[in-house]
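Several structures are given next for inspection.
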Structure P
Amino acid sequence: MTVTDTHGAIDAVWRIESARIIAGVARIVRDVGLAEELAQDALVAALEQWPESGVPNNPGAWLMAIAKRRAIDLIRRKETYQRKLVEMGHQLEIDGESVEDDVEAILEDTIEDDLLRLLFTACHPVLTTDARVSLTLRLLGGLKTDEIARAFLAPESTIAQRIVRAKRNLAKAEAQFEVPTGDELVNRLSSVLEVIYLIYNEGYSATAGDDWMRPTLCNEAMRLGRLLAELMPNESEVHGLVALMELQASRANARVGPSGEPVLLLDQDRRRWDRLLIRRGLESIDRAWSTEEPPGPYLLQAAIAACHARAAEAEDTDWARIAGLYAVLAEVTPSPVVELNRAVAISMAFGPERGLVAVDALLDEPTLKDYHLLPSVRGDLLFKLGRLDEARAEFERAAGLTRNERERAFLLNRAAAC
């Protein structure tokens, strides 16, 4: 194997195993920033040794062992070593290799718990939303700083500073490396789900730039969602979010035209929808309903996506049911955006006149003032009603508000068609 091949193998192993390594080390040092540094030390050791010795049979275990030993060596050098042992709740031998052996045995038994702790720590409420997203992609996604920067069209220095500040703020707040319990679990879980869905949405409908979709972010969010579903199998909203992402992702191949232009839902070739993702999404919905918890916002949105997935043709869509589900969603999580989506469903189920009435009721909503989809939806309804001059003005206004170049071109084409 050449040096290039070895480095490629190391990069692949790191992408797969980095979250587990950081989580395992964080259990020892109780600091995610320090844990990442020690995991990176193990990566450097691999880069130095593997080109000569070859890639080990179990490269993930090799990296984990090196990182843990570095962590234990660090603790040994600190006066707080005995206190750390007490915190871990284990009487470990100070002398000899038994320290490493015992710690590794402990961590191997609790690796899933460690991953869950790492996810909740990365999404800690002391951090801003942007910081949570960046830190989650860094620690659990294994993405490099420049990759995160490219995904969000941000300067690499901005993302680097955001991640450094996030680690510093976690340490300053003495954030515990643990999964919360009771009422705090409910609040913290909503933060975790929000971060995963924000990552997914930025990939599914990029807010800016030249691309309509960024599949890397979609795939990373779905991977995190599936991981969370394995770790928390009894949480309805976790399965609801996984179902929502999988059902939406099933349309990816049909959402973009030959030149990268957006293709609206009703115009998509449904034969290109991914049937495997649809089946998996519907199975996740069934798991969510089986928990017998009241439906939350992600499960309700997944149920709406399922209505589309089950319709072989656009005209088969049960729009009345979708409008009803949006009405329930508006009660669970009141939002002008939900009301706008409900207006679309009303127009499809009961005609564009009723839909326009529902949209016009939102025109004075401050939070939608710069939301490009409001004039876009209104333009579509006016177009269907034959009010072409008004429709053109709405499409042009929407084009001026979006920051995505593909979407802007699409909206200007719609304006020209008026």
Structure Q
Amino acid sequence: MTEPATTVDAVATRESIAAVFRIERTRLLASLVRMLGDIDRAEELVQDAFVAALADWPRGGIPDKPGAWLMATAKRRAIDAFRRDRVQAEKHAGLVHDAMLQPPPGLEALEAAMDDDIGDQRLGLIFAACHPLLPVDARIALTLRLLGGLTTDDIARAFLSREATIAQRIVRAKRSLAKAGLPFEVPRGRERDERLASVLEVVYLIFNEGYAATAGEDPIRPALCEEALRLGRSLAGLAPEEPEVLGLLALMELQASRLQARVGTDGQLLTLPQQDRRRWDRLLIRRGLDALARAEALGGAEGPYVLQAALAACHARASHYEATDWPRIAALYDRLRIVVPSPVVELNRAIAHSMAFGAETGLGMLALLTKVPALQGYAPLPAARADCLYRLGRLAEARAAFEQAAALTRNSAERAFLLRRALACAPSPLDEGRSSD
């Protein structure tokens, strides 16, 4: 039995509203934070505007410019709230004469700020969230929440941390910014340079959450990648001579070029050997390689983002999987581990060495990482071990490692992928016969 058309239309409208909200949320929030200087109040107004759209749009239809409608609604409610607060204050002071007839002091300035076009307000928000007065972890968590739209649980997974810990960081960060009364705008000169590394780190974390979602049903979240790319391009316009900005942009462009090929028509994740490289976006590859060349020409070849972009370029330049220059990738990881020593870099380096010099080499390197605290419960580690074991023909061990990795991941598409690989490790009937001899 099919649903009535009206029900279907209502569901479609709600889905469209949700899509608009995902697209417009960050822009609305950044604009309102700059206008009000209050993150919590801005978040409330964004939610209020969304609720208003859910009530109005199913009846009157989605406006031609939904973002402008949402912004106008949020502005109106902000001004109404400002007016109520001022009137209430004047009542308490006994100065309520004609309060509703005359604009309360300060209202004209607020309205003017709401009409002020300062360009990319999201960059102002991210630079404020990355202020040095906040601990580094708090900067990243707050920016991922505000600009990436990630939940505290998503961020906790990205940091290999507890959700309650992340929630506390975000609350404390908001309070610190409010207490300091900082302007939510892009700083200049030395102050901007001091915050840039933290900003780049946050932008890349947002991109990574879109490129390989840590939780949920979807293996990728393209909207997050697009937001990170947009921020990266804005940063490159702001600092066109900064190699690491160009390196990050190159890295994201090159990785984003593979997005559409990473998932099959059935929604399953595809590995690099399985991907149809004809679906890789050649424009993004060209843009990424150009940005990488500019970064290297500026003397930034040893920067962490430039090195990672060079790694991505190795895949982009290979016309087919077998043409991948794994020795060069392994050598680049040898350089990257010196610049950015971290367990995850060591894990990726071991994988690269396994591809360049054999699975036995990779397995030995991975064995050294199994007791690293930061990698405990980290699904890519047993997945990497499983792949090496599979290539060595140690199928029973490979299957157990793939199953271990599947149990650790919280992304359903990744879990399904790992379980399929575990099933592929089942010995053939001939092998079973041999083992019983």
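One of P, Q was used to compute distance in nm of label points 7 Å out along Cα→Cβ at positions 20 and 132, and the result was 2.7. Which label is that?
P
State the single structure among P, Q that was used to calculate Cα extents along the principal axes in Å, giving 99, 65, 40.
Attributed to the structure labelled Q.
Rank structures P, Q by mean count of other Cβ atoms within 10 Å over residues 52-59 and report only the one at the top, that is, the highest.
Going through P, Q one by one, mean count of other Cβ atoms within 10 Å over residues 52-59 is largest in Q.
Once distance in nm of label points 7 Å out along Cα→Cβ at positions 60 and 172 is calculated for every structure in P, Q, which label goes with the largest value?
Q
Give the label, chosen from P, Q, of the structure having the highest value of distance in nm of label points 7 Å out along Cα→Cβ at positions 236 and 348.
On the way: P: 2.4; Q: 1.9.
Result for distance in nm of label points 7 Å out along Cα→Cβ at positions 236 and 348 over P, Q: largest is P.
Each value in this text was obtained by applying a stated rule to the coordinates, not by laboratory testing. Remember, predicted model here, so these are calculated numbers, not experimental data. Cβ atoms are built from the backbone, for glycine too; each structure is taken alone.
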